[in-house]
Structures are given as C-alpha cells and as structure tokens.
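Asker: Okay, got some structures for you below.
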Structure I
Amino acid sequence: MTGKQKSDESYDGFSAEERSAMKERAQELKAAKRPRDKKGDPEAELLAKIAELPDADRALAEGVHRIVKEHAPGLTPKTYYGMPAYAKDGKVLCFLQPAKKFDTRYATLGFNDLADLDDGEMWPTAFAVTKLTPEVEARIGELVRKAAG
C-alpha cells in the first residue's frame, strides 16, 4: 500500500466522525454570519442536538445543561462541532463531547483556554464523565462556576 487506505474511497486522514463534525462546524459558522433577525434560538438548537443523542449521552448532556444553567447562567448555550457547548462573550468556554460522537469509551467535558481553571503550571482541561452522581454534579458545578469567572 502507498499510505492510502484500500477502499472505494481514498483515505484523507480524517475519520467519518471527524468529517461529520467539521461539516457541522462549518454550518454553525455559516449560521453565525446570518443577520440577527434570521438567526435561530441557540438554546433551542442545543436542546435539539441533545435530543438526537443516544440515551446515555442524552442523559449526561441534559444534566450538564441543567448544571451549567444553574452555576453559570451568564454563559450562552450553543453547539460546537455539533456538540453541546457554552460560550462567554461569543467564545466557547466549555463543551460536552458525547461518547458516541467519536465512538469513544466515555463522554468528555472539555474547557477551552478561555476557562479560568489555571492552577500553577499544569491543570486538566478535559474530564471523562461516565455517570452523573451527586458528587460528579457538584464537581461539574464548581468547574463551570470557576471557568466562567
């Protein structure tokens, strides 16, 4: 083989899931350029994306949405590469990557560099989430509140 995957379709370095996420992001960027009066409701769009998720991911996403609204009500719900996300001043602060999105073992709650989570010279910016227990919910609430500043 010459570095290309043997199939009907040539291999471009991205998985089908990654290509799908890039297409979703392109649509999100295109929608963001629409005039204000033609834009949809970002929270409704986020909730519609959550509703499409498989049961386990949907339960996590609904819980994270509830926690973010409670602990950081100033963040704006939106989608980010087709995933539930929350923005501060128009920039994505945190997002939930459902396990099914890239066929991974667990969902991930990620924070971008805008998040105020600094703790010395090294700190985590993504957290694996498998189940919402009261302890996990409390930790997510603390992280989101701190990240939002």
Structure II
Amino acid sequence: MKATALYQSPLGPMHFIEEDENLIEVGFGDRTETSSTPLLKEAIRQMDAYFRHALIEFNLPLRTVGTEFQMKVWQALQTIPYGETCSYRDIARIIGNIKAVRAVGGANNKNPVAIIIPCHRVIGKNGKLVGYGGGLDKKAWLLAFEKRTSH
C-alpha cells in the first residue's frame, strides 16, 4: 500500500511517496491524499535537516524502479558529494559508457527521488545548468544552497 506525505520546502510544496517501507518517490508539487507513517515522518525530518544545513547525506530506504541503465545512473548520482557538481559526461564515464551522455541526461530526468538522489548536481560539460525536472530555478537554488555550506 502506498502512503503520501506533503512537505513545504523553501522551494515550494514537495511530496514523498512510500510503498512497502521504502521511499519510492520524492518530487515537487502537491498530491491530494496524505498519510503519516514512521518512514514518511523520518523523510520529512531529514529533509528539514537538509534545508537547515544540518544534513548533507540522506539515510532512507529507497526503492527505485527503472531500466538497468537508469539504475546505474541513479547509483552514480549518489556518489556526487554534497556541494559539488559533475557533468553528464562524468556520469557516463562512471557507469562505463562514455558515449551515453544523452542517455545519462534522459535517465537523470527520470530520477524518481529528487534531492535525495542528487540529480540537481549534474551540469553541462561547459559548466552551464541544463535540464532539471523541477525546473532550472530550483536546480540553481539547490546548487547555490549547497555551495554556501560545503566550504
């Protein structure tokens, strides 16, 4: 059974979806139904800590569903340190498929767990902000937010 919690972040409303004691989705925007479970409460507690600059690494049970390629990309995203960025080419190199830069971008866009799987830390090879499911304004805000506390 799925449970959903809403969260008011500095970037606007977010939602958390849990299924079978795993977080399966974190995204921007409202959802109509809300629940309260221990995991959803913990996810909100950790997100609050993140936005207070008191947490740089989440510790939550995740279950993502995607292709084998997407799963590799999402695993690689979790290796990008807080406050740092890398390019789509860097991620392609990490997963062992240097020619898959565009496919990495596509997998990045399908990340079901925003912020916790830090797809916002991936930028274009020229250092420019490109693509973010939540919008480039949110990506820029998150990167600036993390830069302020990482040094």
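Asker: Given a value of 15.1 for mean count of other Cβ atoms within 10 Å over residues 111-118, calculated from one of I, II, which structure does it belong to?
Answerer: Value 15.1 for mean count of other Cβ atoms within 10 Å over residues 111-118 corresponds to I out of I, II.
Asker: Can you say which of I, II returns 29, 22, 15 when Cα extents along the principal axes in Å, for residues 15-62 alone is computed?
Answerer: Details: I: 36, 27, 11; II: 29, 22, 15.
Label of the source structure: II.
Asker: Given 62 as the derived value for percent of Cα pairs over 11 Å apart, for residues 55-94 alone, which of the supplied structures I, II does it correspond to?
Answerer: Of the structures listed, the value fits I.
Asker: OK, next. Given a value of 155 for volume of the Cα convex hull per residue in Å³, point me to the structure among I, II it was derived from.
Answerer: Numbers: I: 155; II: 105.
Computing volume of the Cα convex hull per residue in Å³ on every structure in I, II gives 155 only for I.
Asker: Now for a different question. Which one of I, II has distance in nm of label points 7 Å out along Cα→Cβ at positions 79 and 119, as calculated from the coordinates, equal to 1.9?
Answerer: Answer by label: II.
Asker: Here's a follow-up. Of the structures labelled I, II, which one yields 1.5 when distance in nm of label points 7 Å out along Cα→Cβ at positions 71 and 103 is computed from its coordinates? Walk me through the numbers before you get to the answer.
Answerer: Working: I: 3.2; II: 1.5.
For distance in nm of label points 7 Å out along Cα→Cβ at positions 71 and 103, the value 1.5 is produced by structure II.
Asker: Out of I, II, which one gives 3.9 for distance in nm of label points 7 Å out along Cα→Cβ at positions 31 and 127 as computed from the coordinates?
Answerer: Attributed to the structure labelled II.
Asker: To continue, here is another question. To test your reading of the models, identify which of I, II gives -11000 for helix-only ellipticity at 222 nm (-39500 (n - 2.57) for each DSSP H run of 4 or more, over all residues; to 500) when calculated.
Answerer: Here the read-out was taken from II.
All of the numbers you see were taken from the coordinates with simple rules; none came from a lab. This is a predicted model, so every value here is computed, not measured. Cβ atoms are built from the backbone, for glycine too; each structure is taken alone.
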